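We did not get these values from a lab; they are worked out from the coordinates using the rules stated. In this text the structure is predicted, and so the values were computed from the model without any measurement. Cβ atoms are built from the backbone, for glycine too; each structure is taken alone.
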Structure 1
Amino acid sequence: MRTVGVVGGGLMGAGIAFSVATKMDCKVVLREVSANAVSAAKQRFDGMVQRAAKKGTPAELTDKWVSRMQYTTELDAFSQADMVVEAVFENLELKRKVFADLDRIVPAPKLLCSNTSGISISMIGGATQHPERVIGTHFFNPVSVMKLVEIVTGLATSQETIAAARSFCEQLGKETILVRDFPGFVVTRIGQAMMAEAVRCLEQGVASAEDIDRGMRLGYNYPIGPFELIDLIGVDTELRVMQSMFEEMGETFRPSPLMKSMVAAGHLGRKSGRGFYEYKKAE
């Protein structure tokens, strides 16, 4: 590939762009909606580069990563892209609009991938004239560390698209699982049920957030507990995912009143400096 596009420069979008820039010898075009959002995305990418440099990555390599990046506010910049990965907010109508626009700009059969954690790939692909090239590539946070990508097939996704998506993920050093289009897919569905139940335990006074996290780390050998994970993902992001899952799958995923209050108060997790835990600074 010569050019990979990324739509959205938030935590996930910047992480995907960083993984491509560090693993593939190609240009990476990252698009955001405004100049301020572009600046924030560039800061996220540059921060990842700086952390790699502190860990001993030579300057000649980090300079090469930076040189591969192009930032834009225009979707038309993807007209020469070999594939595009969408990483915008978890909102069906927003994603459908992005994909309808991309379908007009990016010539078929080049891949259009969504990083959605649970929204129907068939419904996203239905906004396009070429749903056979639409596929889910669900990365996990932090993208540079997590090995898994969930590849999600819509009703119209072609075998050629599946093979190309797998090849792309392998070039990034990722391992993949193939999942049928169903609310929450596999990892989100199971993980959301666990996190929703953890929040209910906290609300009911069963145990503290610290002890719930400690119990899940030690009892199930998880690397981090559910509240640590929610703070890492973002309480606001997690609330949107729970709401989507609740609408599709019912009571197990009912959004937490506590999390709604936290979002309203700006306690969004690591990115705001306070969530279920407090942090020395926003990360």
Structure 2
Amino acid sequence: MFVSGFTIVRNAIKYDYPVKESIGSLLPICDEVIVLIGQSEDETEALIRSIDSPKIKIHHSIWDDSLREGGQVLAIETNKAFELVNPKADWCFYIQADEVFPEQDVQRLKQAMEKHLKNNRVEGLLFDYVHFFGSYDYVAASRDFYRHEIRVIRKDSSISSYRDAQGFRKNGRKLKVAKTGAHIHHYGWVRHPETMAGKIRDFHKLWHSDEWVEAQKQLNQEFDYNGIDTLNRFEGQHPLVMKFRIEEKNWDFIPKLDKKNIPFRKKILYLVESLTGYRLGEYKNYELLNE
């Protein structure tokens, strides 16, 4: 079984992406990792090369900054990286530059890959998400954060990145997927508030015009992590590749959640979810197969 990893990255140092840790987390399970680097204003390539693994294959791309609709440039670049994957790959593991795959789930994912290898009905594999928010000590429990997403797909030219590269589709339809029980740790909402503000401001340019971005006064201020309605203290273990980063960059964060600002309808939805574990109206960019 041949497993290829692939990812895209741009300005990793400027926006403090944990991309070195992200790529490193794929090495135990992948036979190769394709890294497509967009034009950057920092030493992103030197950072990637410092991982020093023969499995890593670096390529370069120029992002089309004129594309300002729906974050589509992210999907375009993801598809470019997918096309660079070795044709003999059985499974392709996509990871974003702020996501890390925990080593404790390596065997679980390998078992799922082997189990479904010959079952062509399974077009992708589904992961459970842990979204860190504010610091490495808290995770988002808000309905605004997706709980599951596809990160392993077949090497199939009819599969492509969807919308802003959150997930995948096959010829425009949802992929048929199987659960893995494995996790992805998403660290995209853990940065110094000033860095976070800069990252969000520039990312809005993938959706809106410069004029629109400049008109949003809140985008020119330090990011306020207290805008979320529900957080939980993280009681698990971070991946080992994150150890040094967390020791170096974690900071004191005391959530100040104002439950009074949660609309009544949303309170009811939270109540239903807490009692049943079912999330009403949950967005699912996949079709889950019954095994």
If distance in nm of label points 7 Å out along Cα→Cβ at positions 61 and 197 computes to 4.2, which of 1, 2 did it come from?
1
Out of 1, 2, which one gives 78 for volume of the Cα convex hull per residue in Å³, for residues 117-188 alone as computed from the coordinates?
1
Tell me which structure, out of 1, 2, gives -15000 once helix-only ellipticity at 222 nm (-39500 (n - 2.57) for each DSSP H run of 4 or more, over all residues; to 500) is calculated.
1
Work out the source of 144 here, i.e. which of 1, 2 gives that when volume of the Cα convex hull per residue in Å³ is computed.
2
Thinking of 1, 2, which structure, once semi-axes √(5λ) of the Cα gyration tensor in Å, for residues 133-228 alone is computed, gives back 33, 16, 8?
1
Value 2.9, calculated as distance in nm of label points 7 Å out along Cα→Cβ at positions 213 and 269, assigned to which of 1, 2:
2
Taking FRET efficiency 1/(1 + (r/R0)^6) of positions 165 and 205 (r between Cβ atoms, R0 = 41 Å, to 0.05) as the criterion, which structure among 1, 2 has the greatest value?
2
If you rank structures 1, 2 by relative contact order in percent (Cα under 8 Å, 6 or more apart), the highest one is 2
Rank structures 1, 2 by mean count of other Cβ atoms within 10 Å over residues 53-60 and report only the one at the top, that is, the highest.
2
Have a look at 1, 2 and say which one yields 22.2 for mean count of other Cβ atoms within 10 Å over residues 29-36, as calculated.
2
